[in-house]
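Pasting the structures here.
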Structure P
Amino acid sequence: MSAERILIAHPAADLYGSDLQLVEAVRALRAAGAAVRVCLPEAGPLHERLRRAGAGTRVLPFPVLRASALSGRGIVPFAAGLGPAVAASVRLLRRARPDALVVNTLTLPWWVAAGRLAGVDVVVYCHEAEAQRPRPVQTALAAPLLGARTVVANSRATARVLTAALPSLAGRIAVVPNGVPDAGRPAPARERAAHDPLRCVVVGRLSPRKGTMVALEAVARLRAGGADAHLDVCGSVFPGYEWFEAELRERAGRADLAGAVTFHGYVSPTRPLLEAADVVLVPSFGESFGNVAVEGMLAGRPVVACDGLGLGEVLSGAPRTGRLVPPGDAAALARAVAELAADPAGARAVGAAGRTEALTRFSPGRYREALVRAVLPRDRRK
């Protein structure tokens, strides 16, 4: 039997959560005997990571459905590029003749159409839970998934959002929680007394949805309450969101936060900064999963995250394995951090329990088995 040929369409060449999860997916499919090729819209650091994982890569410029394209003005230029993009993708698929096309996001709906036009079996891997969108928008985003043989959802929350928008999808969804590699046994959490300086870290794209401003406001509240709290901000912005980084820097420069916030830009690997922190903050308004929360748990540090969608699943063992607070509530975030800071031994216990939980529930081995079952037909698995 010849190797299953898989072509994956992915929307970026960066090294953030869904990009790194793609690397794990490639490793899973390669271990199952599949030949994998990944199509990306641009050059970037992800190409080399994918090649090291055993995939071929190529650049094919194509539009990506960003949030800005869902506005009245943004949809026009996006739609104008769809015809040529679909035609180029169909040509590629007919030349490559893959056994399956994996569309690795909701933001490339026209790749599903290209797969159908080329007569290729389509799997959509959904990393987004767009619960905050109006129902008509949710339905429009989910509708192309009806052209897929299987829809892989990275959490039960993602599956719920999809089926709420389009109930007929229920029979084709496979829930496969992310697998997050462990960087090894972490350095012990530093010994600190209850009133010692407190170091927090937030990792991820700088965007309003990620709640970065909420983290800054929470640290401001901690400092107003007498804590010597500091925040490391790790991440960069999508093109077009430079205004948000400017707002963050302006807020960090005010008197109540002056000198307390450090912007590191994009950081890889993140483990050293996670280990240097006393508390890991994940203040996102709505994550479909939440790899950063798992990475914080694996680093053995207590994680405080917003309770919603996938983060609630990742920290389902809270308060034993972490803390959950309402999204957008800087006061609640500050209180949760203050409680951990006031009990250093308890905080270390939360970090240790979180690491044990993450190693068990989100191991790459468990992930790879589940993903292969979802993507490869039974008779094509190694």
Structure Q
Amino acid sequence: MYFWAMSNYDYIIIGAGASGLLLADALGSDDFFQSKSILLIDKDDKTQNDRTWCFWEIGVGDFDNLLQKSRSSIYFAGKNLRLSTSIEPYTYKMLRGLDFYTYYKTKIGSYKNILRITDTVDSVTETSNGMEVRTTKNSYRAKTVFNSIFSYDSLYQQNQYPVLQQHFIGWFVKTERPIFDAKQATFMDFSVPQKGNTRFMYVLPLSEKEALFEYTLFSKNLLDKGEYEDAIIDYLNVHYPEEPYIITEKEQGSIPMTAHPFHRENTDTHLSIGIAGGWAKPSTGFTFYNTAKHVKKLIEHLKEQRPLSIFHKKDKFWFYDMLLLDVLAKNNHLGQSIFESLFKKRKSSLILKFLDNSTNFWEDVQMMSAPRPLPFIRALLGRIF
């Protein structure tokens, strides 16, 4: 049956981004949850390409039918290093947000126990009988709410964990001549002026005539829009002098980089998901693939009927991330030398495995011994004392 006119649901999912859509699809496609009534709310109908997700994995994956591009080679540049390298056994995959939204909205629309609406959530309140979600148009109740609404406010109300941001503006450009290497992604190009920060260019060719250029920082403060765009113009002028181009699309974003324990705010009836739940990797801001893995774990957690308040597992990678963020918070300019030392001394496939939280202890030791140790020792001592 369809749950069109209901005000009470088993589950309410707030936000139809990656975490909300993947969770709704996982619930709707699993027979275990067929009897559950589910409401998915987002203020936007998701009809624009507002972001591009990239991730790496081994072999065939769940999103291969949606990929815009995939490749097995990346380029890294630092102050004294220029490296083109294979990342096998990994494949670096690129996915347009709009393609993802369109596909999953269609899938979710076929599930008879899920209703998706466009509305703005004004408040989420825990009551004696569960959760109440008030929107601009209506009020709903649920036994459980999965909430992807993120705000920096709570992060800035604490000082135990530094808060950086992965922030960027990207241009999709199209040229008249075939000038891009479509078989290779520029993972990080630190040859751009650092200006006391961790700054790099991220380049994703779509073809020999089209590419996405994203000027990206790992730092505390956002820049004026013009500074990002001037940096892209300068980069194009340096690397592709006198090549005419047009801008076909633009995108921008900001992702929190912090070891803040988001899970402490969860209850048995209210779980933050996606970036709001701390599902982005703290030290890099990589979110999409982490979110997909968290959704699978959450489904199993729900099937086991375990309390949502304990849906969290702190591991060694959280500790590693925390130390790197402590280093970058105090010495933001060190990002370039840290990443350059990794790519200079270690295989790219091992670096990606480490960033994917998949390395064993010996591999961790190899990774951590690559950069200059003193900043990390100071960060460790700062945490101990």
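Just so you know, all these numbers are worked out from the coordinates, no wet-lab data involved. All values reported here derive from a predicted model rather than from experimental measurement. Cβ atoms are built from the backbone, for glycine too; each structure is taken alone.
Which of the displayed structures (P, Q) returns the greatest value of distance in nm of label points 7 Å out along Cα→Cβ at positions 102 and 318 on calculation?
Values: P: 3.0; Q: 3.9.
Ranking P, Q on distance in nm of label points 7 Å out along Cα→Cβ at positions 102 and 318, first place is Q.
One of P, Q was used to compute FRET efficiency 1/(1 + (r/R0)^6) of positions 14 and 166 (r between Cβ atoms, R0 = 30 Å, to 0.05), and the result was 0.55. Which label is that? Display every interim value, and only then the final one.
Details: P: 0.55; Q: 0.85.
Matching structure: P.
Please compute FRET efficiency 1/(1 + (r/R0)^6) of positions 246 and 278 (r between Cβ atoms, R0 = 30 Å, to 0.05) for structures P, Q and give me the label with the greatest value.
Numbers: P: 0.60; Q: 0.15.
Across P, Q, FRET efficiency 1/(1 + (r/R0)^6) of positions 246 and 278 (r between Cβ atoms, R0 = 30 Å, to 0.05) peaks for P.
Tell me which structure, out of P, Q, gives 4.7 once distance in nm of label points 7 Å out along Cα→Cβ at positions 6 and 182 is calculated. Could the numbers behind the result be given before it?
Working: P: 2.4; Q: 4.7.
Computed on structure Q.
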Structure from which 0.9 was derived, distance in nm of label points 7 Å out along Cα→Cβ at positions 22 and 294, options P, Q: Q
Winner on volume of the Cα convex hull per residue in Å³ once structures P, Q are ranked, highest first: Q
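Which of the displayed structures (P, Q) returns the greatest value of relative contact order in percent (Cα under 8 Å, 6 or more apart) on calculation? Spell out each step's value before the answer.
On the way: P: 15; Q: 18.
Biggest value here belongs to Q.
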Structure from which -9000 was derived, helix-only ellipticity at 222 nm (-39500 (n - 2.57) for each DSSP H run of 4 or more, over all residues; to 500), options P, Q: Q
